[in-house]
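**Q** Dropping the structures in below, format is structure tokens.
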Structure 1
Amino acid sequence: MSWQAVDALKQQISLLDYLQTQDWRPVRRISRGRVMGLCPLHLDHMPSFLVDPDKNLFYCYGCGRGGDVIRFVELYHDVRFSEAMALLRRLSGLGSLLKDVSSFYQVQLHRHPEAVQYLQQRGIHQPQVIDELEIGYAPGRCLCHWLMTLGYSLLDLQQAGLVTAAGHDAYSHRVVFPLEANLYGRSIGDAVAHRFLPGGKGGLYGWERVKRCQEIILVEGLFDLAVLWQAGFRNVTCALGCYLNARQFRQLCDGAPRTVYLTFDSDANGTGQQAAQRLSRHLLEQGVTALPVELPGGHDPNSFFVHGGDNNQFQRLLQRAVR
């Protein structure tokens, strides 16, 4: 990667515009066009985050961190430099790429019975939920050709992580969920189970839908979220794992009064429940009511419903949650 490409990307993307896409808002304006606001990199209560739109730079007087838009993305999404570059590329000139990819995969889902069968095995069968979550299927060996007919170059697709250096589709035999500036792919075969594009997993899934709810159910996976939607629980968000990144933690600690039900997997090795207990303590330290939910042994929310659980039984599990 050349420094010319780095400089070109920094000139192309406005730091202030990027911040505003992440729901950051300036609190006041100061001299020479600069603005101040709460720092999105740590839990801030007094405006300490300075943005200079002319220089495309930021600095926080609270945590002492600063830099350009690439540095901000590294810190905000907790990713490496190369991953920050990949994320910014997708958000800039390739803004429509992921939308085209998601649309293509959605069409493929209904052309491949093995993908529909896999969803049914995971308890996902309501067409409305499948459409709302924009679930698709990556069969492999067809995305690259299709996107190039739309005008994308092979280099574009390789830089985005959609095509390998050898020219093959990076996602193959995977059920796909579009994320904020990323794609999650779940293998239905023998390949590595989970796949993302380069860059961070982003914030909590569908946060804009649920952030004003007084009660929020936090789950690990998107299949957990999907079955809960089907059961009528729409106040659900997903961390894509049992460990939250810094941005996801800040979202839960945004000052809004809420109760968070930590509905993590009841793994045989205790990983999910241990993570829930740790997260509960950290959230309580920030004034957030966080209640670990104990699922029957060996179950996650997805398998709970697949094996006959219903919304009334799940509601009782929530009611039994204690600090």
Structure 2
Amino acid sequence: MDGLMNHAVETGESGFSHQDDILRPLAGRRMPLLLCSTGAISRFVDLNDHLHFVRAGGALDADGLEVMIFDGWYDRFDAIAADFVAPGILVPATHAEKNLGPNLASDSSTVVNETLVRYSENCRFTHLLGGDRTVLHLWGLPESDRVIDRMLVLLPELVERAAEHEVMLAVESIPCLVDDPLANIQRVLETDRRARVALDTEFLSMHGQLQAALDADWLWEHDAVVHVHIKDFLDPRHVDPAKRRYLQPGEGEIDFPAWFGGLAARGYSQTISLESPASREDGSVDIERIDASLGYLRARIVEAWTRS
């Protein structure tokens, strides 16, 4: 990895001092940071073995990592964060535990309160890693966005709990059962303008909203988008049902040069994260394939932002 991997260690930076500061572009950069999500290297491995991600992350040609948070880590957050920080791995972003959003829709006040505590711990862990943003699935199966009103009531508290740890809450544009990702993201921003947004190329494509996201002025007016997940997509009507679901960029139908051109035109300068996993038949991680995807993405990013 390049020198950016040591940025947090060399400068001593670990997040921002207040909510206004965390909305500024990363270190005044014009071009986004290219990250690799640990989700890309988490298939078929012991998710409690965080050192697997530390070792793999150190071998990748990325500017840093987006660390996915797993259920078995809660009692070891401080030690795990130290293991990521020690080798100088830059971790600007985390992905909050995926069960948090759905659990906030529980009819049990006990479950909701316990989930809020766990969410705060996710934000604290993000800060320990030196990150300033955590991606959250605000809604999710089994209820999906059928009960989004319950989560929106809690949104201001979620934003405030994140800010207590100098972290931004970035709500992800995940699939929906009732409405669509952009409609729900718009409701999020209307509920609390302090909330931020993480766009996912595959999920937006599932709903035919990839271009709509670039065209939506309301989404870009207040620098709401602070993170982008990259996975390719094939329309189910165009593929064999047995074809794998997760696609590396360039293996599907998304026009990434056009997508990055649109992001550059919008002045986006935050973080972009490869999320597509690459595993061999024996379950081992294909680092070379992930690096090839990172190289492809970096070339497309440089082209788009150089032209903008």
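Values quoted throughout were computed directly from the atomic coordinates according to the rules given, and no laboratory measurement underlies them. Everything numeric in this text was worked out from a predicted model, so none of it was measured.
**Q** One of 1, 2 was used to calculate P(r) over Cα pairs in 10 Å bins from 0, in percent, for residues 90-153 alone, giving 24, 48, 24, 4; which?
**A** Clearly, the read-out refers to 2.
**Q** Of the structures labelled 1, 2, which one yields 20.8, 63 when Rg and Dmax of the Cα atoms in Å is computed from its coordinates?
**A** Corresponding structure: 1.
**Q** Also, quick follow-up: Among the shown structures 1, 2, from which was the value 22 of relative contact order in percent (Cα under 8 Å, 6 or more apart) calculated?
**A** The correct label is 2.
**Q** Consider the structures 1, 2: one of them gives 32 for percent of Cα pairs over 24 Å apart, for residues 50-201 alone as calculated from the coordinates. Say which.
**A** Structure 2 accounts for this read-out.
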